[in-house]
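Visitor: So, here's a batch of structures to check.
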Structure I
């Protein structure tokens, strides 16, 4: 999961490693390991991660609003709702977003 911190050319992506399988647009909870920030060009990358560290795949794109530290409202094609990340756990609750 990557969230762009702002739209400046030198902005970074706040990044978490999550398991590869979870339901699109449905409620879920999964482990989420915070990774170092990534450069913006990783938004367009899909494929294997060097060093046998997994795979990157885009599952959605859109905008978000940060409500508080670790709580976001997502506005995407596959995920619209509240995303919360705390204590190495990510939860998603879909809802109509306006």
Structure II
């Protein structure tokens, strides 16, 4: 694979957003390890703390909802089994499909 395989329409905006230098991109890849701009960018990216806020929010919402339903673990497990069976019988249970429109 070549560097070009990883470059997309929004790649430059990644560098701009993080205020990373792009001069090293004009240099042969074999020389990047000795390039100060590359070293700076690499250090910045390696130290990024990546978080998926959408997933964390969804997990938090489910945990909160789960805590409201019941405090007993056996009831929680039973509820999960019922939901699993329901999804098996109605795999596409959207509001649209259930309304019969």
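Visitor: For FRET efficiency 1/(1 + (r/R0)^6) of positions 14 and 86 (r between Cβ atoms, R0 = 25 Å, to 0.05), which of the structures I, II scores highest?
Guide: Details: I: 0.95; II: 0.05.
If we compare FRET efficiency 1/(1 + (r/R0)^6) of positions 14 and 86 (r between Cβ atoms, R0 = 25 Å, to 0.05) over I, II, the biggest value is for I.
Visitor: Also: Matching task: 0 is the computed value of helix-only ellipticity at 222 nm (-39500 (n - 2.57) for each DSSP H run of 4 or more, over all residues; to 500). Pick the structure from I, II.
Guide: On the way: I: 0; II: -17500.
Considering all the candidates, the number was obtained from I.
Visitor: A value of 4.2 was computed for distance in nm of label points 7 Å out along Cα→Cβ at positions 38 and 62; which of I, II is the source structure?
Guide: II
Visitor: Also: Of structures I, II, which gives 11, 23, 20, 12, 20, 14, 1 when P(r) over Cα pairs in 10 Å bins from 0, in percent is computed from the coordinates?
Guide: This figure was derived from II.
Visitor: From I, II, which structure was distance in nm of label points 7 Å out along Cα→Cβ at positions 6 and 70 = 2.5 calculated on?
Guide: So the calculation was done on I.
Visitor: Computing relative contact order in percent (Cα under 8 Å, 6 or more apart) gives 12 for which of I, II? Write down the numbers at each step before the final one.
Guide: On the way: I: 23; II: 12.
Derived from the structure labelled II.
No lab work stands behind these numbers, since they all come straight from the coordinates. Here the structure is a predicted model, which is why all the values come from computation and not from measurement. Cβ atoms are built from the backbone, for glycine too; each structure is taken alone.
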